Structure I
Amino acid sequence: MTLSFASPSEPSVPLHVISQPDLEDWLKDRPTHVVSWVKASGFTGAMGQTLLIPQSDGTPKIALAGYGKSSGRARKRFPLAAAVETLPKGSYNIASGVPEEVLHTECLGWLLTGYAFDRYAKQSPAKAQLVAPDGVDSARIEALASAEALTRDLVNTPASDMGPDQLQTAAEDLAQEFGATCTTTQGEDLLEKNFPMIHTVGRAAAQAPRLIEMTWGKAGPKLTLVGKGVCFDTGGLNLKPGNSMSLMKKDMGGAANVLGLARMIMSLRLSVQLRVLIPAVENSVAGNAFRPGDILTSRKGLTVEINNTDAEGRLVLADALTLADEGDPDLIISMATLTGAARVAVGPDLAPFYTDDDDAAKALASAAQQSADPVWRMPFHEPYETMIEPGIADLDNAPLGGFAGSITAALFLRRFVGDSRYMHFDIYSWQPTKAPGRSKGGLGQGPRALLTALPEILDL
């Protein structure tokens, strides 16, 4: 799907974006017929309202878009997108009303209103196109929109068409587009090459488990992205109830997000040595499925007691993180739809992250505000380390009690990273209800904030 700006050479309608408190001031300098038309139409500047004002021949002269009140805009990620969805098909140029500090974000929100997941049924995204305003980095905005569309498509696709095979193909297609290298270690080769936990989690599925690796770039800091690619999670022998299994096609949301971030990095040609690692499995039930009570030995040599086969994501990530750390990178970032505890803590809209690097956390918090990609720092709380130490093995994959589930999962993953700088994201990757610029379904969470913060974090 192409989400791009309209050609500046095409005719476009000037669009005035007007907040409710500013409507009367805007009308003061307008011709009488414009004032009469606005008042007769009932246009108040409320968020989401639109109005076309015609010329004498009936064609649009200007368009108005309601921008609401500041209190309402604070509750929306892309306020202008609420109006874009109701504009008639055509090309528009922003003539006034959008503050310069949010112009980039509002342009991105506009492009994202054009997204629709139409693989299985026809959809009706917004049809209004935008001519890129002067002063915005149109190439960057289009790169962000394209990457978001990739992430959403991958998450939205059901497991019948997005298993480990198809996730591998998606990574290979992305690599081919940007001249990257993509290799895969699959099936029994995982055991030969010492990825035992990836193999164990995925061995009961019809599609073989695998580790997908993509590399790009020959200069700059070494950046490694690790994304959880559990293409469907039944819970294994600790089988999920039906209502908990309904969205498990999105359990590969971490993989989808790191591929989206990789697409941004390669599109914008950041000066980094990029490595992407995706353990791709399906957590299925069969006679050879791993069991509660099993003790697994990881690539790092740490033993793990399995107290719940539904805590499988951290197992496949552990082997991948060990490999990532062996490459001595400047930064490792893992992304995963890992715990329900994270949703209880911060809900679906915030992307919680963990890091021991205070400077990186500050850079990310600032970048998140700039990029309309909200994140929230969570603690690697050292006293909880004992909760993941069962005694019978080095680590417990699912501590009893239910407390601090997201934190204990993050602490578990950190055990597989040595001295490398490390950030972990426990994301939801799903928009529960339609919102301006965000269709219901798959969602990128964290990549835009990371892209904005990386130049400071890696001194690019």
Structure II
Amino acid sequence: MKFVSTRGGAPEVSIGEAIRGGAAPDGGLYVPAAPVRLDPDSLPDGPLAALGARLLAPFFDGDPLAPDLPAICAEAFAFPAPLVAPGAARPNLRLLELFHGPTGAFKDFGARFLMACFDRLGGADGPLTVLVATSGDTGGAAGCAAEGRKAVRALILYPRGRVSAFQQHQLCCWGAPVAALEVEGDFDDCQHLVKAAFADPVLAAAHRLTSANSINIGRLLPQMVYLAAAALRVERETGVAPGFVLPTGNLGHAVAALWARALGLPIGPIVAATNANRTLGDWHRTGAYLPAPSLATIANAMDVGAPSNFERLALLPEPRGQLLVVERVDDDAIRDRIRREHDRSGYVLCPHSATAVEAWERLDPELQSERVWIAAATAHPYKFADVVEPLIGETLTPPPALAAILDREARVRRIPATLEALAAALAEEPAAVETA
């Protein structure tokens, strides 16, 4: 199995080479060079790890990582992704809870998968250096997954003042070889810094740079696994392929769902729920893709004005038709949905999960009734307690994994949004970068 760049200016590579590189040398993103199809009936029920090893096997075919794929999946899919119904009044709405991992967000699956790959790809030439641009949750998951590893180190870049209090602590609390950098800018500035570092051949070679964002195909592919598991479960129960409603910022989740559907998985219509950032919705409505500066919202992990994975989406046949709806949900509607859902069913949504439920509520009732719809609940609400608690009038209790994070010491270094500042941080040992 080979992979090519979305921009067509880089040679074909294997999956291990694509994961190792992060982005392609021409600045594009890696995609499969040829379509992959699977027989859904051949995919097992049961543990996510077993499904992941079977589902992802074609992508790893012929690569040195292939024999390790079952072990990689066992490490990545070590916690559940349950489907729950938020009250009996809406039998066709299910929530796919993706927040039962160690940092309370869906990114835990992909981050652990990716770091397990990096552990096997790092070698005698020194550790790989993972640059992570994060708008909230990716950095925490990557830091947790990288902590204590020998073949990889991680630098987490996050925008100052653009993450929740808990998210900031979670980004900055991991021990060596992980370091946190607070960037004077927004998420797009962080993402541009990472891309600029990759584009600098001297910097990239000196530090063996790679990425843990969904620009890395090793972060994106495992996201198909829990979507596939949920789709297979519902289709085998009802005989109808479920629809999905996915909160999206950098478009990784949406692309993973579209790729899974192209594999042959029983996935019906896909709705992308965005926050107030308009880029994706305007493109879907008009056909014009016009990246814009990101807007700060209470669903901050989705604060993206130039989604990197758009390059992958644009390569699909009739890309606008791949998504049924792109529903834009502003902060007032997010707050109202959190409040109303709690009053109605007692279920507590995080701001990102609330965008998905609100987008489902806006669908035509006939569409709602024709199939089961799965809305992704992407983060534990405790991570956004400062937003959620005033809306529901209750104090949230952290699950044990998040409570343990609060006991850790946080260390961070602030830098301007310049490549020179990032290069200086890269040149230091992780322990030195992690200054208060």
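Details
- When distance in nm of label points 7 Å out along Cα→Cβ at positions 3 and 131 is calculated for each of I, II, the greatest value falls to I.
- Value 53, 43, 31, calculated as Cα extents along the principal axes in Å, for residues 35-282 alone, assigned to which of I, II: II
- Value 0.00, calculated as FRET efficiency 1/(1 + (r/R0)^6) of positions 11 and 291 (r between Cβ atoms, R0 = 30 Å, to 0.05), assigned to which of I, II: I
- When percent of Cα pairs over 27 Å apart is computed across structures I, II, the figure 55 traces back to I.
- With distance in nm of label points 7 Å out along Cα→Cβ at positions 251 and 395 derived as 4.4, matching label from I, II: II
- With helix-only ellipticity at 222 nm (-39500 (n - 2.57) for each DSSP H run of 4 or more, over all residues; to 500) derived as -12000, matching label from I, II: II
- Parent structure of the calculated result 19, given that relative contact order in percent (Cα under 8 Å, 6 or more apart) is the read-out and I, II the choices: II
- Read-out FRET efficiency 1/(1 + (r/R0)^6) of positions 219 and 315 (r between Cβ atoms, R0 = 35 Å, to 0.05), computed value 0.55, structure in I, II: I
- Origin of the value 2.3, where distance in nm of label points 7 Å out along Cα→Cβ at positions 355 and 387 was derived from one of I, II: I
Any read-out appearing in this document is the output of simple, stated calculations on the displayed coordinates, not a laboratory observation. What you see is a predicted model, and the numbers here were worked out from it, not measured in a lab. Cβ atoms are built from the backbone, for glycine too; each structure is taken alone.
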